[in-house]
Structure I
């Protein structure tokens, strides 16, 4: 049985904070992946050349369509950059929460070791006193 310490509640809180940070990191990672996929599709759409032989008006319409596809690709690229920044921030938050939890857990383990050591010392002292009393009682 592990002895209870005042740090037990703090460890629980840090574990919850770490779980929350991990959830935020997972969401940010999913958003970044979606942004990368949208960017890939937008770049592929911008690379298509749908111009065919025909009237100049159709070429102008195709040119406007191509220009719009380039704008969408640029916007998707900006989304990827923003999502990557959000992912990095979420990862940093998770790493910080994990490190905070680890620090408190180490302090908790040190405190438990101190408590167990003190309990062992007191137990040995009580056993020594009992043995001394029995020894002295046997002499009388």
Structure II
């Protein structure tokens, strides 16, 4: 019986070694697959980080431009206040010019009236000169 057990264990040994080798190869393949998966994920993460880095650079550039635009906006606001003030001054000057034009129009009418009166006075003076009533008054 001891020989039978010894013989059967000799027959089973190659299967045992083959099983151990197969298990070892499977373990190595599993480790290799896991390693490749980790490398692929690291590569994807590196690509994502590069993309994030480029976007951050673009945002930094945009931030610098916005800072410059803020300065320009402050300058424009200052100019706007000055122009608003100037607009008020010009509106007051326009009001005065309108009153002046109205006075000028009135003066033009008065001038026309005076010319008409001058002709009338000249005509009346001529009539008075020729009138027999006023000849002796001189």
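Readers should treat all values here as calculations from the given coordinates under stated rules, not as data from a laboratory. Bear in mind the structure is a predicted one, so any value in this text is a computation, not a measurement.
Numerical summary
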item	result
Which entry (I, II) yields the derived value 57.1, 190 for Rg and Dmax of the Cα atoms in Å	II
Computed -34000 for helix-only ellipticity at 222 nm (-39500 (n - 2.57) for each DSSP H run of 4 or more, over all residues; to 500) - originating structure among I, II	I
